[in-house]
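Peer 1: In structure tokens below, several structures.
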Structure I
Amino acid sequence: MIKQKHYPPWMFIVFPSITMLLGWGLRGYIGGGPFGAMIPGALVALSLAMLLDLSVEATSILVIFGAVGIGMGGEMTYGQTLGFLRNPDTVWWGTLGTTVKGSIWGLLGGIVLGLGLLYHKLSKKTIIIAFLLLLTGMLLGFKLINQPMVIYFSDPAKPRPESWGALLVGAIAMLVFLKYKIEATDFKIIARIVVWGLIGGGLGFGLGGFWMVMGSHLPKEVIFQSWWKAMEFTFGMLFGAGLGIAVWLSRKEIISQQLVTPTDSTFTSGLVWKELVVTVILVLVIFWFMPDYLDPIVDADSSNQGHFSMLNLADLAKIFSNFAFYGFIMILAVMRFPSSAWQIGITLTFCYAAIDLMQDVFPDTLGNSPFSTSFLLIFLMISAVSILTAWFQRKSQIIRNMFLLLVWSCMVVAFIRLGLFEKPADVAGLSLFKLIYGKFFVHIIFALSAIYITWISVQMSKAFPDSNKN
């Protein structure tokens, strides 16, 4: 008989919330956009899997769905929305904007994360149709809401393309389809994660924005200036807590399903070269081939922002160059090549952190030429994580070790950035207070959070030393 883990309710709040606090902070520091948002998505999925004691196979799938689901919200622009918070005349409009965008982030992320938890109960056809409806709904929402700027949360004087309406309509289309397609007990799990994801995301971004408001009213001489990072930490913490509460409330249903789910041993004992080939192809398609061909089409149509236009080639290019479509490709890949799940979930999540770092180190490097130092260093960094992923996939304590691999590989990138761009040795004349709250506050939070969730994960594995083995 399988020995099931049981953790107290507070663990389902604290562990995911600190994990996502760190993941969200890292996302904003080592790689922004939707690909950067894969980091908190993958990490929170791993933390929830450990709390639920999911099988290794189920967890490898959940990591991809978590990374894709949370990553999609990263398509929403919010820099100008946060800028409204600094102006007393627009502070409440900015707060409404951040709350709406955070809620949609939680709504869509909750749906996709729920699909990951139910993956082995659902047919591939159901998942594929759900994503096709998402993409269709996104196109509709973009044309009817975002492109004509019906409700606009950025600066009309310097317009930027928004996508919150696209993601909202797409999420609704997906949710309605699942409501009538899957069993009521399964939809209840998804609905609960959606509600708590929406609450956590909305409160996290809405309330987190008030750090920006506070900062705008304080003198410029105050030591603490990291209001943006405080917002990101708050967003991640409350978002993660919301997802944790939802999973705790649904734990019995999820665990009962997992205990009767058949497992496939080939996914931990397949050929390494096949897993690596799938990963390399995905990296080339997602980070090189499709952007090179589609981004110029999208950029050429930027003049249409602000008024409705008929469906055209640029609109289709926007959808196919959107992270939602890239995420769909990742999910199709794992459906076809399940043994590559860990490589897709861990290596692909780390990939953009390496790319973004090298873009900043070598800003004058043009394109993605393989004949450059930048490309070589990116290749070496990604290869190191890929090799470690393949190694840990064939050892004991797979889930814990994949969690630690992703945490600390991202932490390494964060501290490389500290050393390269922020002059850590330049501390002459700074008091201890200024060192902690002025210069190194963000990195101290990174380190403390990473150490804490590392300790938690190790303690969890020690309590159940036979879990998560091949």
Structure II
Amino acid sequence: MNIHELVLLGILFSSFLTGVVIFFLNEESHRLRTWLNLLGAGLKLILVAALLWGVRQGQDYSLTFDFLPGVRFALGADANSVLFVALSSFLWFWTTLYAVGYLEDSPHRSRFFGFFSLCVTATTGIALSANLVTFLVFYELLTVSTYPLVVHRGTPEAMRGGKIYLGYTLAGGTLLLLAVAWLHQLTGPVMFKERGVIQGLMASHRGELQILFLLFMLGIGVKAAIVPLHGWLPKAMIAPAPVSSLLHAVAVVKAGAFGIVRIVYDVYGVENAARLGVLQPLAIAAGVTIIYGSVRALFQDELKKRLAFSTVSQVSYIVLGTAILGPAATIGGLVHLVHQGLMKITLFFGAGNYAETLGIHRVSEMNGVGRRMPLTTAAFTVAALGMIGVPPLAGYISKWYLKKGAIAAGDEWVALVLATSSLLNAAYFLPILYRAWFLAPPSVWPHEHRFGRWETHWMLLAAPLVTAVLVIWAGVFAESSFSPLAWARLITSREYGP
């Protein structure tokens, strides 16, 4: 086994083994559990950095073996997978730090962090999958490992949310399994390949390929929260704040969006998909989802639900960029995969801080919170303005390329959707910021923990400050060689040619 294969396995097992060990720790092993979590997350970051450097140098990373006759398990790394695994690993480190602080006095921490580690294993496995079968295995592992996190609190409301989540995702997984088996029967093992693998089937199996595309989009669209497959996401907000953060920014919805990117670019090929006539319906579904999620967010007083419907809207920017034929739109969709993750996790970290420190769960309770928690609110403000698309923040870069790509492709209606969405983003984020910074605080908060001279626990504060700085960096230094935009351009050049 060579060093490149060891790097791929190390990225997976750094979290898998951590989770397995944590399951066997008792609740009193707080210090050991914390160190295991941070060491596992840190090791994964180091290995992903090595992978990032190697792929940038043109080195080949692959690992394959047959685990059943005709069924091949395959891992690999290309520019697409590196973009997602780097995002996942980096944000998971900070989510781990945040979760340690957030759950410091909570019961069942070993169970939580055990499944937490399995969840990151599944997400990195999805990123590093080199064929459809491997992708399917990790995709279903993500469902199984996330469910215990959604129902972690064990309340009736949590159990109902988990039941809905499981129903949606298992139904989606069944459709995905059907699509993978059907395409496998047509072509044999399907390895991900730039510009797709279906060219030889275009003439003889056009109708089947169109039906298969629909099955893929329905199966993966559940996790991507495309309307009307989104119903599980607001219900899952009963989960603790660290779980909400990973659901929205790193794991489930982002795995769904990444899966759509893989199917369109590396199974079908975007130009083949356009010739089949399947991209326009996908773009329309994404446009409807963008507007629907934004409108629903307007009417949510509960902060996490407002952010949940914002996620429904924002993730479909990625789908929209994928569904528009042309390099600029592709760049916009791919870069938003990273930018939305940075912005959304910052928002959920902030929401968790408000809930844990002051007992704030609703927008109507946020009057003057910026005076009591200025650093958390500053980070929340940066992320919210980025979501709106205020320059020079990360969200502005994404929306600029999406609009540019839509106009170049002759899809002016997409530019109208983007403009409407930005106005709606402003309508549901700016009132929060106004309340937080300009209205007088109440005489007594719903409840208040004291953290000495800190506005909250340092672990809860460090994570949103770091991710907020990155929201600024990703916009201001978008042209740097290792920025998300640079990687999106690299992927696009290989899909469309230089």
Structure III
Amino acid sequence: MADAPRAIILSLHAPTPTPPLTIGLRREPFFDDWLLEKTTGLAWELVDPVPTGNGLVLDQPWEGPYCGYFTVIHDDDRFLLYYRGRGNLPNTETTCLALSRDGFNWQRPALGMHRFAGSHDNNLLFANSPELTHNFTPFLDTNPAADRFTRFKAVAGEKQGLLAYGSPDGIRWHTLQDTPVFTKGIFDSQNVPFWSASEGCYVLYFRVWTGEGYSGFRTIARSTSPDFRNWSEPQRMTFGDAAQEHLYTNATQPYPPAPHLYVALASRFVPGRQWMDHAEAVARGVQDGREADVSDVVFMTSRGGCQYQRQFPQGFIRPGTDPSDWVGRSNMAILGVIELPGNRLGFYRQHGYATPHNRIELQTLRTDGFARLRAGATSGTALTRAFIAAGRKLCLNFATSAAGSVRVEVLTADGTPLPGFSADSTPGIFGDSVHHPVPWARDRSWSQLAGQAVRLRFTLQEADLYALQQQ
């Protein structure tokens, strides 16, 4: 007798729901898709920075066409600009310091620390030490445990590895130990350290190559440290689906209004792509055949770990109409995004590297203005992921036309409109503000939602949306 057929029991399990995000009272710019789940009918775009004409012409004898690897630091009522100089005399690589009270206008202090061409009347911090001067990169240490003698820290070095430095004031520096603190990289670039409050450690972004030695593509790796002396095994950074490209400098830094989010204004290097012929390059003063390559800037973000997100894989800052910027290693963005009066951001861009016209110029954007969600005359929507509501109010960074509007609707985590917070209950807003509280119906307030998992649905018409923040 044949066996009776056996029943087949299928166990069906619903997928585990994704837990809501916790953003607390952090500012969340729309530089990446961490908070956004879906957009419809909107352009998500980078924003061109505005050149100001302010900057520094690198025309002193100890500076010259190969000045580079700049860092800008804002410390209380002053800005400090560090950079490599390379004068017209042999073996004259130096580290220079300029100061500013407003971030726009720079002076070279007469530091009197080193002699150059028979005079101490210069702004040289370091000289006659190639391992130190080639790529000295400092930062202001915001670690609460940092002592007053090392409020500023820095790394520098190339062939032997990275040495660590400390300073109480950004001017008087001392080594933290006699031997390199980190050796597992190829450091012939600007290697960027900082304290990460969100990760609770020091991080270091530095150059490596994708192949053995100096082969393949120039790219970026990362290491971490609890004490700035002992560093983890390096991890090579990933870039999502973006194509592998030469990244010459990484310029990775905490974004000042939201330091849990890192922005990287990396230099994309295109070797062998020549815009001007050699005769024109010579006529324009381009040195050492640097016209054989070109460079521009790309915009990347990271929230820690070994991942960059390139929401915008295209170039951010193109060389432009000045022929001196169609030269390899020119057109770099300088390390240091700074906050300026009038709800503005600033960063410096280098022009004319390897030419007699080497200089830096301040570029500005509105706060959170690197990227935006934009709607034209036809409305579009953006839906956030679920997150935990907190604080007493919800504020937006947005701008509209005279006829435009932004409308905010609050949904449950599963997408159901909340009574009193639905699209037909909330008034639209218009205007231009970097921090504007969202109004609700008369008997509703954001504080009523505290602790609940919610989503937001924005409807934009002739409007730009840059960031949100609970407060």
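Peer 1: Kirkwood radius over Cα pairs in Å, for residues 256-431 alone was computed and gave 19.0; which structure, I, II, III, did it come from? Mind showing how you got there, number by number?
Peer 2: Numbers: I: 19.0; II: 16.5; III: 19.8.
Derived from the structure labelled I.
Peer 1: Another question about this same structure. Identify the structure, out of I, II, III, from whose coordinates Cα extents along the principal axes in Å, for residues 176-223 alone was calculated to give 58, 15, 10.
Peer 2: Source structure: I.
Each reported figure results from applying straightforward, stated rules to the coordinates on display, with no laboratory input. Quantities reported herein were computed from a predicted structural model and do not represent experimental measurements.
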